[in-house]
Structure I
Amino acid sequence: MSVPDLPVTLPDPLARRLAVALDVEGKIPRALDALGPLANRDVALVDGEQVRFAARLSELGARVTPVDWSETGAHAHAAPWADALVTCWSAFRGVVEGELAAAAGIVRSGGRLLVVHDYGRDDISQLYAGQGERPEYGLWSRRDGPFLGNGFKVRVVHCWWTFDSVKEAQDFVGEAFGDAGRAVAAVLKRPRLSYNVAIYHRTLGTAPGPG
């Protein structure tokens, strides 16, 4: 079992511990609202089980409807109905034409598409050492990459994974990320790890502009 609205897939209870530690300051939902805006608007949230993010956006005044991106046709309606579509880590792994078309089938013309992914250049990126190149840490944020090259702009949000103590943080990253986590734990001096996320955003129903 895992908590779906997280940047990494972990088994319980690690997933639930990360859900508590991730962005306790609420910077990600506030940035989404600033880029939307989302308050008092109809918001489609990918995927359908993202209860935690749905609650946070609802607290900001959004009228949130979960949509299951994995089911063909599950997000099709007679006419676009949402003012914004928000995806967190699971969708838009790069920019795929079919996904843009699906988003246009949900979001009214002039509405907003907001895509959250890891950005890197932080403590968390060190936890993936030795796992090969991650496009979210390089290609996706380049001007000629799939987002900025297709009319998206980007806002980087500087937030944290926050724990109650240094030891708790060390124990968590060691158990969750193996050797790479233990290497990070060995030099950890504070009960939090820096975590940068990119929110790629664009308006739908208009011609893409420069990134």
Structure II
Amino acid sequence: MKNIVIFGTSGHAKVIVDILERSSQYSIVGFIDDFKEKNTSFLGYEILGKTEDIPDLIVKTNLKGGIIAIGDNWVRKNVRDKIISLAPSFIFINAIHPEAQIAKNVQLGKGIAIMAGAIINSNSIIDDHCIVNTNSSLDHDSIMEEFSSLAPGVTTGGNVRIGKFSAISLGANIIQGINIGEHAVVGAGSLVLENIADSVVAYGTPSKIIRDRKKGEKYL
């Protein structure tokens, strides 16, 4: 099995560990977390150090790759950028639960997490470092641009586009043909019947734009 490392020790990381432990492809060497003490443990795995330690760890532990297990889309991007600056050839793996269903002709990028019960239908595209959470579904011919995310229980119709860094919250429903802009947040339980602009927060049934949103603003 290939040695890999996980970046981050949040609740999201716990789900990633479960997925990877079910895989016969990877052996988790440990975690990297800039806010945890080195040589402590998390879920039975060692905290190996901070992000800046990655060049040394690649050599010392024969790393073949890793995944960023951080739920916040913008933070995940910042961590990715830091890793690439330190180790330009670092390989980001996908964590795909064995109980997820992925149809034919689906295109997957790198660094993606797809949780238990997720459904990805035909001809959809999921770009780099996206999250498709538990029991969420992305219908046919839909696109998730990089660093976007679907929370648990989200349902989309076909031909939906989720823009870069946008987050669709718990149990939201998006009808077919809708375009969600970049850096947008759709609130929990929303029903999206119209396109959502860039950099806004929208929620409700039907959803309405409530306010503008700054790039990188916390939402979890």
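What follows is calculated from the coordinates using simple rules that are stated; it is not laboratory data. Keep in mind the model is a prediction, meaning the values are calculated, not measured.
Quick notes
- For 2, 11, 18, 17, 15, 12, 11, 8, 5, 1, 0 (P(r) over Cα pairs in 5 Å bins from 0, in percent, for residues 91-194 alone, calculated) the corresponding structure among I, II: I
- Read-out relative contact order in percent (Cα under 8 Å, 6 or more apart), computed value 11, structure in I, II: II
- Structure (I, II) behind the derived value -4500 of helix-only ellipticity at 222 nm (-39500 (n - 2.57) for each DSSP H run of 4 or more, over all residues; to 500): II
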